[in-house]
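Right after this note come the structures.
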Structure I
């Protein structure tokens, strides 16, 4: 990508537009401009195919099935072989199926599972069968053949659900979590087995025939010694409709069910499929010459979903094919950085790859994760969502991603302003096999729990953005099949991914100022959002105490939002590779961004004074630190050195003490507090940062959190003395 080429193309487009009166008079809202010229965007859009991505889903996981014994042990799961074959056919290089280091673990494998209604005799029939619906048999069920009376236990995961009920030796039916029902009914009350008609999507009335993927716990090693029976160690997942049918029968009298299960165990080590589009080597000396696309091919060995867990892999296979074709045709410049594709067991596979390829990980500029990216938006009533990096990891990659998401959304909706041209999208990106839907999207805060998490937790951290669809009506259920996908949505996601990848893979030092400017522009929008939150908290205050507190929080909000956005601009310096002049240009853009902090502080002060007058209180423009704040301002935590290749999971060992009660901060609060504890920030600073990111957090919880980690030995806290105002 060349800045000069982009500028020339942009000028040419402007000349054509202004010299065409019909276009000028007809189109009142023009297309957004991006880091990629319009002509190149059109070439990408015309090349990528949602139909091909959908075909890949059908080839990889067209239906849920019983995994063959030959795929375990020394064998290779079918999906890995299919993906590797598609990658080779597309022309990708270095296609490999890798086995992570470590010993295989034993994996449950269902082979047969049937649930029959035996009584009343008039209603005798097969209710559900594993061969037909793989989700119906709960993983960890053991071989059995049991016939027993059925007892309804309501939700089934509370002791109160069993009050006055005799379930010993009987099969229980509930609508709660199958694992919780089984644990309560079988291990505590001696039931013969458990079934649930709960639906994980939370919409059982809307999706009455959906069967959730839900498991029971593994049989304890000492289970038989404690009185547990292997014949009762089974569970079945039913649809809401099946559950209602059983309740209807129970309402009329006794119901007996027969459960037949045959299951085995096999050793398994799920593989990683990897491939590349090689860079030209011109940026090898920069130390950041690889861009990564990652998607999970496996979510355990048993579950095989179309959207979750295959759509991301399928879209990336199409990105790779289209990329190679566009480079061959001359429509795209050859990548300067190598593009690495990783198709992995979710999270664990990404962690393993980073752990086992340390030198390569150090060269990764950024990563793009695609989780669930194929859903039909009308069917699911959802949007395509881009999750940015955590607050503690500002990166220009967020804005590169957001720009192309917004471009697709802006040009794939009808605008009333442009109706004199046509009742149509400006740049329709529609697949012949897909819907005609507009593109609904959101750009959200960081969300992990997928394959972006290991990258942002790695040491050193790797900026990673992540895509998904939500809500998902078929999430982790029997209905997660190709029928809920949309080729148009997949085409758009392939376009977005390829556009992002092209910018990252071709960005030279000369492009750093333009990319920093993009972050400055997008950052200005976000600063407005942060400011509006602060202003509204003051506006809703009705007492002096509440107003003073909201004002103090607003000043903190301004400080840390400007830190985040300024650092996001400054992150483009990684592209300058030490060029002093270009580094100064990026720094100048960052400093100009930072200069706005003083203006926004004045805005906050003015709003505070105005609100104070409205409710009749005296303003205090320079609020003093409380004794607790003064103490927290002296304390500087720093995490102890850890194995840089051990990427802990969200909420993992670096986020909490290994023993004892959970710390006062958990989840993303704990993760961000950990990431910000770099030895330069006080606990008060960290409190301000996470309060800006998530909303007000009590200071005492942050202090207690770090004291808990200090006791656990995972960090040290130094006292830097009296804080300066």
Structure II
């Protein structure tokens, strides 16, 4: 997270408005608060001016109530940034705990996870939680590590049920996770340090300079940085020969540095004398002007070139480039430097990275960032990259492209190509409609529209999808455009797509069909036409013997093992005293609530749902639970699905419950029935078959793991 060293221009009234919008659940407010936080003084908050600190703390106490504790991932970046800034309340820690459970959902021991992260432990400062978070996100089998007491090792196994880590040093050791967090340094997979560790000759070919040192140090992930006397043991001789280490750290030693750059800046330095990308960003924030001909760009060029391809440095790289262009403008030396970096910079080679870093930049720097991008990779490449941007940033890119090449329509051409490829985002479609003109006719494709709406999005991209959905439901002009001003084929296509769209609920489908008739009354017959529904017989609540028995065993385990263990955990946690600050008690009570709810759910389901091996399923003219369905897609591929009971889904092996989205489409289908699959692909039922004997046998046996089906290609 980056910060200025001065109080931001945001007024108290603007902050109040920002926090109220956050409290009201405005998704845009989350990114606005995050941007305001980036412009605030350096963390922690305890060092901020008192009036600013109090305004943020009071505002966040109210604003964070607008974050849904059931969906904390929607505000992930904001919550972690606030933790890094040192914000700390009990309610905030509860949100972090909910986020951790969701983000690390595969971790078998949620209580152990929260203990490792220190989320509910008031003795662990919130500023440390993001470091623990990054550590746990990387910790896994095969990752190289270093411990001052044991030397180098490789992670063999993380037992997330017991909270122990097995590491192979000279011999294998099993250590508690909290010990590993305190003492161990992880080597980032794929980093320069890992390559040197695996290829001892690689370090000999490296050119010693500050940029190389910073890249090596960025390869390390630790909750606590190693002590100075342990640092040499870390690098020498496994990663660097002793002579190369001394060469590499000679300059750092002369400057009084003993470890990784901490991002602090010296008032006597200028941006081109920076020793790290962090320091360069800090110096550029304070710079008011850049000389037309800097005396020596060697060090700055090395820093930017080292940071350009590194994912962990992408945010600082984008900020430095944007600040340089904002301060220096279109100077020849800067444009030449950017062209040299263009082919290496991750921000300009990956559209998603470009979009993410553009979205994180303060709004005032976006025009300069886009100008720098055009200077580095060209206007045409900027137009292609702009397709990945959230809609709110499109005007910046559009304005710049119009200024650079007014005689061309680069952004429109890029959108047109995306539509023809069939993969535009909702942002592109909304932009195209709002710009009008003849090219808006490209939107006249209901299948393209619904595929785009069905694509999952998050963060700043949710707004455009909502706008596109609103246009479809409420804008008669947009509806007229989609139906090509009354073309009978287009009307029929929209009606068909509306009836089968998974993104619309029943009320929305009915509402849109009514509006289609309102725009084009001649469509009434198509809308009201009695469709020949495949005959469907009533389906009771059934599942396979296998699934029923697995649920029964789960209920038995909860009643006989887990609930008694939880009761003991509650009693033990209560013995610690003050329940308001007792993280173990809170975690145990949350576990109790889950077990109680799960027990009730299982008891109810096992009472209502009937087990079967589907031997009584008769496959005649229509698809029923207990049959195999073969489809032919519009692309010419043949696909086979096995339609089974309520708890029987194994999607990767095409074993489906009849209550899944695709299962509901297949249930009752006949040979020849057209199907619009949830992905938007058209298919036709070609064959209905009984289940194979091997599959029936699997459905009777709860102890056999893998069904006898072909994996999804």
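Identify the structure, out of I, II, from whose coordinates helix-only ellipticity at 222 nm (-39500 (n - 2.57) for each DSSP H run of 4 or more, over all residues; to 500) was calculated to give -15000.
Comparing all candidates, it corresponds to II.
Ranked on distance in nm of label points 7 Å out along Cα→Cβ at positions 379 and 667, which label among I, II comes first with the largest value?
That would be structure II.
Given a value of 15 for relative contact order in percent (Cα under 8 Å, 6 or more apart), calculated from one of I, II, which structure does it belong to?
Only structure I yields this read-out.
With distance in nm of label points 7 Å out along Cα→Cβ at positions 83 and 371 as the yardstick, tell me which of I, II scores highest.
Evaluating distance in nm of label points 7 Å out along Cα→Cβ at positions 83 and 371 on every structure, the highest lands on II.
For the read-out mean count of other Cβ atoms within 10 Å over residues 555-562, a value of 13.4 was computed from one structure; give its label from I, II.
II
Determine which structure produced the value 14, 38, 38, 10, 0 for P(r) over Cα pairs in 20 Å bins from 0, in percent, calculated from the coordinates; the candidates are I, II.
Label of the originating structure: II.
Next question. Compare distance in nm of label points 7 Å out along Cα→Cβ at positions 59 and 139 across structures I, II and report the one with the greatest value.
II
Values in this text are rule-based calculations from the coordinates and carry no lab data. These numbers come from a predicted model, not from an experiment. Cβ atoms are built from the backbone, for glycine too; each structure is taken alone.
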